[in-house]
Structure I
Amino acid sequence: MNFKQNDIKDAYSKVKGVDDLPNYLQDLLKMGVNKYDTLVADGRSIYFGSDNYQVQSKPKYAAITVANICDKDRFKHYLKNHQRGQTDFPAFCKDSAETGVEKWTLDLHQMTCTYFDKSNTIILVEKISK
């Protein structure tokens, strides 16, 4: 099944807050998305399906610089604030860049979100509640 960018946008339009994330991920899984990466530098996401199929979104904001050194504890603090609804997506990406997080990967089969630094080292793995 080959999903399209519009399918992903339609599914995302239902997300009003963090509590809607599990349903959004289930919608993506149903349309054939296995995982997706979100790149902090410009907010774009790359969605991966079967047989090397992928769809990429457009950048969501002007490019920002990701710090070379990761501050895991400060990142965790920013993440908790974001999960509480205290920051929007661009602000969270700015905070992530400042603390050296380059991207995160959501694995829809494992229901995990893994955060990586510039050297592709895992910073944090979170289990997503269904």
Structure II
Amino acid sequence: MSSPEEVLRKYSRVAVVGASSNPDKAAGNVPAFLQSIGWDVTPVNPTRDDAVASLADVPQPLEVVDVFRPAEEAPEIARAAVAAGAKALWLQLGITSDEARRIAEEAGLDYVEDACMAAESRRTGIRKG
């Protein structure tokens, strides 16, 4: 498992699986915050018109895949992240998955779970812009 700080320093692009357009939800305000501090953010949500439908549809090379979906979906997302060439898998606060961790680590991805990218960025002072 990688440290949140290591992942935040190493990468600058994030695909947010389960991104919401509702700013009152963490899945809406975390991506907005990350974008405001310089991250290149791609929302991934098949129900949003302003998002890509899947990780395979992200137009630029994947770095971090940030997951805002239930833990039961994490292994499938981990497999999709590996298949799409991601460098890191980050499960947001409250999400853990031994299987997703195994999939990510066996493929050589950096891995963080049960942590908020925005909170960790604030805590460490790491910004991209």
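For Kirkwood radius over Cα pairs in Å, which structure out of I, II has the highest calculated value? By Kirkwood radius over Cα pairs in Å, the leading structure of I, II is I.
For the set I, II, ranking by relative contact order in percent (Cα under 8 Å, 6 or more apart) places II highest. Structures I, II were shown, and distance in nm of label points 7 Å out along Cα→Cβ at positions 62 and 86 at 0.5 was computed from II. Structures I, II were compared on distance in nm of label points 7 Å out along Cα→Cβ at positions 6 and 70, and the highest value belongs to I. If Cα Rg over 2.2 N^0.38 Å, for residues 30-77 alone is computed to be 1.17, which of I, II is the source? It must be structure II, since only it matches.
No lab work stands behind these numbers, since they all come straight from the coordinates. What you see is a predicted model; the values in this text were computed from it and never measured. Cβ atoms are built from the backbone, for glycine too; each structure is taken alone.
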